[in-house]
Structure I
Amino acid sequence: MQSTLFLLIAVVISTSSAFAQTRTPREVAEQLANVYGHKLDQVAYIPALPLVAKLRLTEITGDEKYAAEVRMIVEPFRTGEESPVPKSGSEQAGHLLFAALAERSSGADRERWIALCRIAADQIFDDSGKALAVMPFHNEMSDAVFMAGPILATTGKLTGERRYFDAAAVHFASMRTYCLREDGLYRHSPLCEAAWGRGNGFPALGLALALNDWPEDHSAFQPLLEEFRKHIAALKTHQDPQTNCWHQVIDHPESYDEYSCTCMIGFAMARGIRLGWLSRDDYQPHVDRAWQAIESRTSPNGDLVNVCTGTGKQKTLQDYFDRPAINGKDDRGGAMGLMFATELELNSP
């Protein structure tokens, strides 16, 4: 069994290696788009993010086919045939797709997409309209920085209602209390101190997306920007000098190099550079190395290397070491690969 796993990893890397340094992020994104993002059976972040990336891919390539496919998939939501109410943090984050559609729409369609964003974002308010200390479904895990923060911020931007930013700021503060370590990394949950890879990718990606939509004159903008910079600076030091990846446990290089968190951290750095939050001189080399790693671990047919399986709260560091790595096709990894690749195309100097 173990030899079969190693053989599969070798085949995937070998298949991709011929393309290393030759495929652009656009080319990899188009290859991934052929495999991922063809349905929305559940409005959750894993199926939704490839659709967001496809909207971006049409803007990058000028090829309308990507956006046309997204419009076909979301038609029941546009007409009102489907009006999903999130029952998890993953589903709250899935509503980011509707925000991306609202940004690209006008008139009644735009209002419809905004109404769907509100369904998710309004879950942070109690019956009297007061913001809760933390978004429902957070489960004390660092994932919730991403699951709730960006949908609150983008709904605030779309509606012009600052109460969403106020609520997001409180939510972020609660998550720091639960999960932020003194060294600037995030523990995955209060159950143990392990800095799980994707448990740090989620805060990096979540703050990058939220700050993108945050008004700079809001009192929380500068403090949150500093939190983002501190986290990214802490992550920078843990990029593996040989593989160029971040690890399944960020500060334990003996754990396996992990695909999805490398995409998420690379995306956050690239977004920070593009918006002037991070120094290009300091961070672009880390983004470039992360891309080299992801390109070499992404085959043209969508097979991926070392995507950590879905992971809830774990009780010990060893539990995180033992989480299986998926090799082959994986929707979560494909989503993050698409997001990273399209962000790099937008980030070109």
Structure II
Amino acid sequence: MILYFSRNPDYSNNAVYIKGLKRIGQQVIADRMSFWECLRFIYANWKKVKTVVVEPDRPGAVIGFKIFTGKIIVYNALCSVYERLIVSRALAGRFSLKALYYWLVDFFSAHLADTVMLESKQQIKYFCRLFKVAEQKCLLSYTGADQEKFFWDENIIKREKFTVVFRGRFLPESGAEVVVRAAKLLESEDVDFLLLGSGVNLSKVEGLIKELSPKHLRLIADRLPIEQLRQTMQSAHLSLGQLSDHPRLERTIPHKCFESLAVKTAYLTGRGKAVSELLSEGQTCLVCNPGDAKDLAEKIMWAKNHKSELARIAESGFQFFQANLTEEKLAANLLAGLRTKKIVLTSAVF
């Protein structure tokens, strides 16, 4: 039995692995239990629960489960909390006490976990260097897409006017400002821009929109229902990824990359090592120079003027997703990776 510790099993990365493991025949318990409720469940089912999987952003739980249970702990980290809060969001200085606290919690969780699931090969290298962990402890585990929420619907057609959609949190690495500048460059062209999201840089993005006033850009900061978001992404001609010139671009592959592939919309992102591990430029995605609004605008115009090529890239990306990145495929890859680390699966028991 697998106990999946998550206060939000519907969060995309959690859902992908919970559903994927169940679909390939594994017994998974994921009931929004607190840490202490999970401990009671483990003790009450001591012989059945062999492994605990811990959701992202919970390094303290990794430490607690290892100390109090001694069970096999798989930490589905994606990346470190230190990187999320200090490197990405700059909530504190890198040499502050708060940064040291997050680094220490990540350090001990990395060393106490039996396996750490990370989002890219580049992330593994960075994580191991930052926390002095052997690469053999880490496992490449792509984020994937919740296929009950993001899937291709043959009844949804592309918009009449060429439309580019950017969705996601406005973090420093996301590059929403680059989109606004590209929209300004293309305001004389017949291209619509949809900017969907919010986050720590929302006020900065709103200020830039007010300053430049691009004619064909619409900002929607309210959270859209999933069904509406999926339809919007699929009806657009291009889905934009992370676009800023930020070090995280070298290590992270955002959820919207996988979700764009799943709805068969061509994906255009800043050129980075992590996404290049997964997708091929001109084959399954388009890329531009990070932080370069002019190059982004040129790539958008190329896509608009080469619609048959764009459709081919979207189809290739979709087929690649179906062959390699479905929930079942990612769950099976997880189990195969764990077996190489001597964490062996037998029928319904980890």
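FYI, it's all coordinate maths here, none of it is from the lab. Fair warning: this is a prediction, and the values are worked out from it, not measured in the lab. Cβ atoms are built from the backbone, for glycine too; each structure is taken alone.
When helix-only ellipticity at 222 nm (-39500 (n - 2.57) for each DSSP H run of 4 or more, over all residues; to 500) is computed across structures I, II, the figure -19000 traces back to I. Of the structures labelled I, II, which one yields 5.2 when distance in nm of label points 7 Å out along Cα→Cβ at positions 114 and 298 is computed from its coordinates? It was calculated from structure II. When mean count of other Cβ atoms within 10 Å over residues 210-217 is computed across structures I, II, the figure 14.5 traces back to II. With distance in nm of label points 7 Å out along Cα→Cβ at positions 258 and 314 computed over the structures I, II, the top value is the one for II, the highest of the group.
When distance in nm of label points 7 Å out along Cα→Cβ at positions 34 and 162 is computed across structures I, II, the figure 5.0 traces back to I. A value of 35 for percent of Cα pairs over 29 Å apart, calculated from one of I, II, originates in structure I. Kindly point out which one of I, II the value 12.4, 39 was derived from, the read-out being Rg and Dmax of the Cα atoms in Å, for residues 50-121 alone. Clearly, the read-out refers to II.
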